[in-house]
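In the part that follows, the structures are each spelled out as structure tokens.
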Structure P
Amino acid sequence: MTVRIRRVYEAPEPEDGVRVLVDRLWPRGLSKDAARVDEWPKGLTPSTELRRWYHAGGSSYEEFARRYEAELAEPEAAELLDRLRELTSKGDVTLLTASKSPEESHAAVLARLLEA
């Protein structure tokens, strides 16, 4: 099993496996057909408050990751994370995000947790 992180705007590739959009909002300017998203677990994404706090600046990625992991321990998110773990146990999964810096986003936190 492989967990990849890709920008949702990149063209789908055969090795993507199950394509999971991990953003709360649908990416601007992208049709659902072009995105070819298999799953969209909105409850797995960072809360609006956490997202706004992180994007306001002045906060470290490490602190964001810590706070996001705490949110992932909440029942709804934990259930969705378990579903994602189940998908990764069956094959390749690609986490899709519109973030311009996927390596410092919630998608990277999810990938690390899935690979652990």
Structure Q
Amino acid sequence: MFTGNPEDFVIGALFEIPRSEKGPLDKAEGLGFGYDEKRVTVTDALGNSVDAFTYCATSTDPSLLPHSWYLNHVIVGAKEIGVPADYLDAISATPSQKDPDRERDARERAIYD
């Protein structure tokens, strides 16, 4: 159950996906394995309300940090969609950890080469 501050917000991208891609996306995002699907109403840049879904962690541990390659994915995406500079700065200031799996780290970073 969402218990966050109703005044909090997230700036991001909204994608429309074909039904045929929902299953593979669920698998990639870990639906049922640490993540649940949540229906949300988002407001687009023009002020229109859109019904959508997002994936939410079922339990969180504030002591866990994302891998630095994952944080890099988020930063690249935020730049790509043109988030405001202060929002990008806040994302960039997120603490992260080095991935001990060097091959995975290299593979994830190679996406942008």
Structure R
Amino acid sequence: MNDLPIIQKTHDLIKWYVPILNRLPRDHKFILGDRIVTGLYELLEGLIRARYAKDKLAQLAELNTQLDILRHQTRLLLNFQLLSDRRYEYASQHINTIGIDLGGWMKQQQQQRSL
């Protein structure tokens, strides 16, 4: 498959994260857990849509907001002691890497727009 690295990284994060979220205690699984899972899938779908869009910048900016929400939701899991420090670090590193890639993609689109 010839996906953009950011799409593959998001795919990999979903593969790792969703099974963990599915094991959350019932009182968190159906609120925070489901929101994170939905956000992850929407992020992946949004990245794929942006890849083929003519005007990518607005879509990428929205995805950047979604990623920030995901970052905060993941921190809440740690605060509620639903995620170990090790798993939090792993998830945070992946989210940050996706954020760096997304920022680079946005910068590239801004430069193309100004040409």
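Quick check on the output: -27000 is helix-only ellipticity at 222 nm (-39500 (n - 2.57) for each DSSP H run of 4 or more, over all residues; to 500), derived from one of P, Q, R. Which one produced it?
On the way: P: -12500; Q: -10000; R: -27000.
Computed on structure R.
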At a computed 9.6 (mean count of other Cβ atoms within 10 Å over residues 11-18), which of P, Q, R: Q
- request: For the read-out Rg and Dmax of the Cα atoms in Å, a value of 15.6, 43 was computed from one structure; give its label from P, Q, R.
  value: Q
If relative contact order in percent (Cα under 8 Å, 6 or more apart) is computed and equals 30, the structure in P, Q, R: R
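Read-outs throughout are calculated quantities, based only on the coordinates presented, and are distinct from any laboratory measurement. Because the structure is a prediction, the values reported are computed rather than measured. Cβ atoms are built from the backbone, for glycine too; each structure is taken alone.
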